[in-house]
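J.: Listed below are the structures to be examined.
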Structure I
Amino acid sequence: MTITLRTPSSIFGTNLVATATPMLPDGAIDRAGVDALLTHLHTTRCDGVVIAGTTGEAPTLTADETSELIEQAREHSNRDFRVIAGVGTNDTSAGMVMARSAAAAGADALLISAPQYSRPTQAGITAHIVDIADAGGLPVMVYDVPMRTGVAVDASTLVELSRHPLIGAVKDAKGDLYEAMTVMSSTDLAYYCGIDELALPYLASGATGLVSVIGNVVADRNAELIDAVRAGDLVRANSIQRSLLPLTDAIMRTTQGAIMAKAALVKVGVIADPTVRRPLLESSTADLRRLDAALSATGIDQESRSRAVPVRLA
């Protein structure tokens, strides 16, 4: 028995990575590191990246930096490697400008969240997302992440948004699987799991794919997980998901995903420095020891780890 994942994967991809933004020790964008990360992801069956999302430290990026990152990702992209630009903001007018800039820089699609901090009504969330979508003119993935925005996108709002011609997908970081299945059953929205801990349950329930933080280092394993679910081999899928639990725990449940994703990328030799911008702080010694143990437990290639640049300790 095979399991059919929801479309339109042709627009957004299937095995997506919420990319970290490599930085130099002084906090400037590490352009060589960005190239190295994108090149690495091309070798791991990743078929799309989210630029300037939560893991990319979007709140600390300037408008020019975001556009340059999208342009740099565009240079690596092709028909099978999409560039999705995060345009989350609590100011609708600013979001419209961000959407136009992302389109001009070459993004394939937009990731739009509910406005953070303001806590608008559901009607306000709808108006915010629609205005930004119309301004950008690109396919849109709605990002439902109430832990960060302070307000969830209700199921009824997602159903309403699904009627918009540009809105075709949801990145679900809410974790309400029953609601997700309800919306999937009543709309054509493609669902993407935005919680690495719940990748298998979402895929098994019909989600199109993943937008993964741990994918920065194990996108190939995520691809295997997607393949197993598509083939209906849930025993194999469960084995893959369980093999990733130590790394998922170390990256997603130790401190903050952006911090630990960069530390992991240094450990496996993809980037040279784990610098994050304030208010984030680099990993502690204890967190790095936990990450080392997780990488070993996950079976990450030891040869690549031996070539890694040592992580600066916080």
Structure II
Amino acid sequence: MRATVAPFPAARLRRLRRSAALRDLAQEHRLSAADLILPVFLRAGENLAEPIPSMPGVSRLSLDRLLDVARAAFDLGIPAICLFPYTDPELKTPGCEEAWNPDNLTNRAIRALKAELPELAVMTDIALDPYNSEGHDGFVINGEIVNDETVEALVRMALAQAEAGADILGPSDMMDGRIGAMRNALEAAGHRDVAILSYSAKYASAFYGPFRDAVGASGALKGDKKTYQMNPGNSDEALRLVARDLMEGADMVMVKPGMPYLDICRRVKDAFGVPTFAYQVSGEYAMIRGAADRGWIDGEAAMLESLLGFKRAGCDGVLSYFAPDAARLLGGR
């Protein structure tokens, strides 16, 4: 039913904006630390926090430093952390075998986090690009990113991460059929409680550049990802992809990037009513942080406004590199 408004002056909409107390009472959407997932970048070594030039304030962390960051995030009320590895170039191969190595960097990090902070939810990334010598999310055969062979590899990767103790698997590859294949394999292996947060609507975006720097995929990437990531001009297709992933066994769905695709977030939430997330990606972070560092915008205000926009668009949570700063400003727990 459409809301009706009395004519002026019976209705003065400014009445509820007159004071902070009234504005708080009338606020429709709220952001809290519990809405945030912190993405972190891993690297081999000890006592390392290696700054990422294209992402000011973000570093690649060795496992010991990861535990410090994770503990601080958990103390702020952030419920989950998402792991992305920087893989030694010598370990990258066309066959991506390191992706399902039980002792690879991600799987060691999962075990360390669950031993140290068992109540913190650990999310992982499932895609081959950190391990692929050609920088793609899938196998490249005769210049083609092949689907079915890639799905088989992704299932092996998912099982290795589940065995290591991951709480949430995040397939970000955009291959067809991978959610059903992973769900069936997880059930068969006894990992019935492992959740899948599928990157169902992941667009072939210009906003991923700093992330590819962070995981070391920029120099390796040959060509582009337009044959498997979505066309930015499409929105109905996003709903078909979400519907398919839910039917195949996804528990939650993701829209990526975030701010340029808030309309997709709203359509997904309205259509399906399932837990819906967005990823405020590296390029979005870098723009806000870069402008703030130059004094062009109020960085804290812009950060919180951008995150609140995701909630208004229907998102239940957001992956954001701003998560610790936002949680501190929001008062943590």
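J.: Looking at structures I, II, which one was helix-only ellipticity at 222 nm (-39500 (n - 2.57) for each DSSP H run of 4 or more, over all residues; to 500) calculated from, given that it came out as -14500?
T.: Answer by label: I.
J.: Thinking of I, II, which structure, once semi-axes √(5λ) of the Cα gyration tensor in Å, for residues 109-284 alone is computed, gives back 23, 21, 17?
T.: The correct label is II.
J.: Of the structures labelled I, II, which one yields 0.65 when FRET efficiency 1/(1 + (r/R0)^6) of positions 45 and 117 (r between Cβ atoms, R0 = 41 Å, to 0.05) is computed from its coordinates?
T.: I
J.: Given structures I, II, which gives the highest value for volume of the Cα convex hull per residue in Å³?
T.: II
J.: Check the numbers for distance in nm of label points 7 Å out along Cα→Cβ at positions 53 and 293 across I, II and tell me which is largest.
T.: Biggest value here belongs to I.
Quick note: the coordinates plus some simple rules give every number you see, no bench work behind them. Everything numeric here is computed off the predicted structure, so don't read it as measured data. Cβ atoms are built from the backbone, for glycine too; each structure is taken alone.
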